[in-house]
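Below, each structure is written out as structure tokens.
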Structure P
């Protein structure tokens, strides 16, 4: 999860392109040859820029006289097994595109390291607006409900898709998603001894497995569905493309939705959210209204275990911030906001516990 409590700061740090960083340059001749062979209608010459932001997969803008493309690649160097799976990103985009789901069109995937040094894929460049602040402060108040409605409907639409119908039946494991996720993040937390233990995390590791709902579901999940991971139409409350599918898999739709709905409780100084904000004063739907909207969009009567899924997601983010805390202590944290996130860890634990005890 990325973001900032200051929309202007987040935008300046993440919007637009910059010269390609040292060590991340692309061989332009090899790229041009590959594009000519694999991208219909490609005509050079091409110029290459790198997008700003903290993407774990370096992302480039390929500019030609007639149009632009986006290239996402694995980072150079030695990588952990299974990490930076750009081929999975390209696969889910290619599967969703023909259904009319708002994603960029993929033109090709390259798994030959000899071309650019690591795997990559190329997709269309989608022009539009990205909102870095969940208050949608740049939108007239009267229009804000429509933007929230678009986000809600777009996520619900993803969860209604049958994986088998789009060729993604083997995109992840069926069933047991919550058990696996809780176990994974508990192990991650317990393994980082430098960051220390927290009694609240230890309590959550005990409570969450006991509270997993009996009803299980498996759908396509995005994994990081936030307002700054989608491109809106330049003037309309319409989503043109959902971005950053790196964490997508088969999982539980309610875990995916409540991750998105965390924006209502997330303190704005940790990640740009609506915590400590009165949604009604900004003409935004309340959390209860947004939850009801998702239920209507997915044909549910309600989400009886809503607080469990909310507790899990705050636990997940707390575990991630605990890992950042460990890197700060070891002196290996690279992010400029690492120390602030390390300090925010206990507050996320408190939010997780609050939800866990609200069930």
Structure Q
């Protein structure tokens, strides 16, 4: 059984703001002792920097709260994220730094140095072997590979292929270089529902790989050019682009296998923090965000990514959906309804179960409330 610490999103006064809550969470037993001491022993804080246009991102001041706590514990913090896998996003070093500044993630705001985890061209990393049936191995981003300790800060959202984006996604996909990410998405080919498709061409407008083409009212698809990224799954207003159940399960297994390989091979001290605020249908790699579909719930921390994601999923399922949100569109307003599966068609329990089977963590956990 794993321990998961939690603070509620509710605030009763000045000392109970989100900055203070993050400090309380990291003051829970065991975390301070994981932070290495000394200027040359870096604690890498892995965040989600977001694409320009994604307005429900983790606020820079909250990332700084993590930075200050690491420094209080005697550590040397560095904030990092990988560059994007998608050509029209934070693909190059220039694009990464520009996007970081536009989203407010300047070094002045964060209070420490920031680095591109997989290097300026996106290729810095080291191959590690994986267990399981899907991958064989993945390329881990260099900054993650070389960290003395990692604080994994994850923003909980829905995700078109995994169902849920949290600690496992952040670890198993967003800690890889571009070659590693390509392995995760390889061979996943969204299909087309002919009855639902209106041939509007919106998916082609947003296809980052030009696999979808629209001309003279006709939509064409070049499967050989498709990366499997799933962008079209979210942009289609008619839900006509769909991933098969087998492909969804394959993606979830790959995420779990990659995450397990990183933990077991690198043998790093890792603290997982999940932000259950601004919980929206889109993960941070998309350049837009809908409104939240459940209320803000709080912050969780654990050394077990399976446990912290399992509790996150459970709390979000228990919560009532917000009227007028994507939860209402999906018929998932009632508390007790699994929101992620209703919104995406992908059940995160498949990913969590595979991660548990690989020995990455446990879905059996004990909750401890941190707070005054």
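A short reminder: the numbers here are calculations on the coordinates, not readings from a lab. Just so it is clear, the model here is predicted, and its values are computed rather than measured. Cβ atoms are built from the backbone, for glycine too; each structure is taken alone.
Thinking of P, Q, which structure, once distance in nm of label points 7 Å out along Cα→Cβ at positions 244 and 324 is computed, gives back 4.1? The structure behind it is Q.
Assuming 0.45 is FRET efficiency 1/(1 + (r/R0)^6) of positions 60 and 132 (r between Cβ atoms, R0 = 35 Å, to 0.05) as calculated from a single structure, say which of P, Q it is.
On the way: P: 0.95; Q: 0.45.
This figure was derived from Q.
From P, Q, which structure was helix-only ellipticity at 222 nm (-39500 (n - 2.57) for each DSSP H run of 4 or more, over all residues; to 500) = -13000 calculated on? Structure P accounts for this read-out. Here volume of the Cα convex hull per residue in Å³, for residues 68-115 alone was derived from just one of the structures P, Q, and that gives 72; the source is Q. The value 25.6 for mean count of other Cβ atoms within 10 Å over residues 172-179 was derived from one model only; which of P, Q is it? The read-out comes from structure Q.
Assign the value 19.4, calculated as mean count of other Cβ atoms within 10 Å over residues 260-267, to the correct structure from P, Q.
Q
Given a value of 18 for relative contact order in percent (Cα under 8 Å, 6 or more apart), calculated from one of P, Q, which structure does it belong to? Among P, Q, the structure yielding 18 for relative contact order in percent (Cα under 8 Å, 6 or more apart) is P.
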